[in-house]
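Structures incoming, each one as structure tokens.
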Structure 1
Amino acid sequence: MGLFDFVKSVGKKVGIGNDEPQAGDLKKELDSHNLGTDKVDVVVEGDKAILKGSVTNQEILEKAIIAVGNSLGVSKVDTGALTVDNTTTGSVAKDPVFYTVKSGDNLWKIAEAVYGKGKGVKNTAIFEANKPMLTSPDKIYPGQVLRIPSID
């Protein structure tokens, strides 16, 4: 699918005492969100996390990317070896849309930036799209990457 960039120096610290992410710790973090990623393996090459295996739909793919990418020490997530099982969704995988939080951002401002002026009320769609990694709409931080759902 692709290679996605993250800010290496920010994010959730996974593991114990390691500055560099470990594959087992990233897999444990991914699994802790109960996203349906049991068929996904994580390999680490330096500061790049490689996701391999399969997921059942686009939403799980995107959530897996941000769950791993928003970990301290990860600068890239490679999904080239990760497939979306289209038999359950009936749709073709598409490129995910992400937004990197800037200083002073909140979900309302982000919604207006990505959806257009007057669409701040769509901030709830962004919050819901990033659960369970986001536990509160007020707990976002600069450098964090959020999943942006399409709205129709």
Structure 2
Amino acid sequence: MSARIGVVVMAAALALYILLVGQRAVLLLMSGDAVGVLMGVALVVLPLIAAWGLGRELWFGFRAEQLARRLEAEGALPSEEVAVRPSGRVMREDGDAVFPKYRSDVEENPADWRAWYRLALAYDAAGDRRRAREAVRRAIRLESGERKAAAGS
């Protein structure tokens, strides 16, 4: 729940930034000064990039959460008991210990989004956030393809 609050706070802060920078951009564009107009154009582009990035990250989080809920409903989330820190993070040693099981599951079933999502959880438990995000992205793509194939049948 605290992660959601953090996301809402950061999204609101970015939205405020986009609004304020956009306001300055309009003033600079209307200044008529060549340098002011160029700066105004730059200030229009930067908030657009920020809004795109925010939207992309929010969509990623939304889709990842959808897959987690689906796995939970199917009873397919990892069930290993692992030690956690007071913060709730998995102890790295325990994360490293369960990782090979999920890696081999993906090697055996490379087109299964469920295997990729569980691998992402194992990467995260082992402390490898970059690979965890890549695995979640792969799971999202595979699940989307599976859903489209089912709708087309």
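Only the coordinates and a few stated rules stand behind these numbers; no lab work does. Predicted, not measured: the structure shown is a model, and the values here were computed from it. Cβ atoms are built from the backbone, for glycine too; each structure is taken alone.
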Query raised in the report: Here distance in nm of label points 7 Å out along Cα→Cβ at positions 81 and 97 was calculated and came to 3.1; which of the structures 1, 2 was it taken from?
Result: 1
Query raised in the report: Where does the value -7000 come from, among 1, 2, when helix-only ellipticity at 222 nm (-39500 (n - 2.57) for each DSSP H run of 4 or more, over all residues; to 500) is the thing being computed?
Result: 1
Query - mean count of other Cβ atoms within 10 Å over residues 73-80 derived as 10.9 - corresponding label from 1, 2 - result: 2
Query - Origin of the derived value 4.1 (distance in nm of label points 7 Å out along Cα→Cβ at positions 33 and 137; candidates 1, 2) - result: 2
**Report entry** Structures 1, 2, by relative contact order in percent (Cα under 8 Å, 6 or more apart): label with the highest value
**Finding:** 1
Report task. Supply the structure label, taken from 1, 2, corresponding to Kirkwood radius over Cα pairs in Å with the calculated value 18.4. Result -> 2
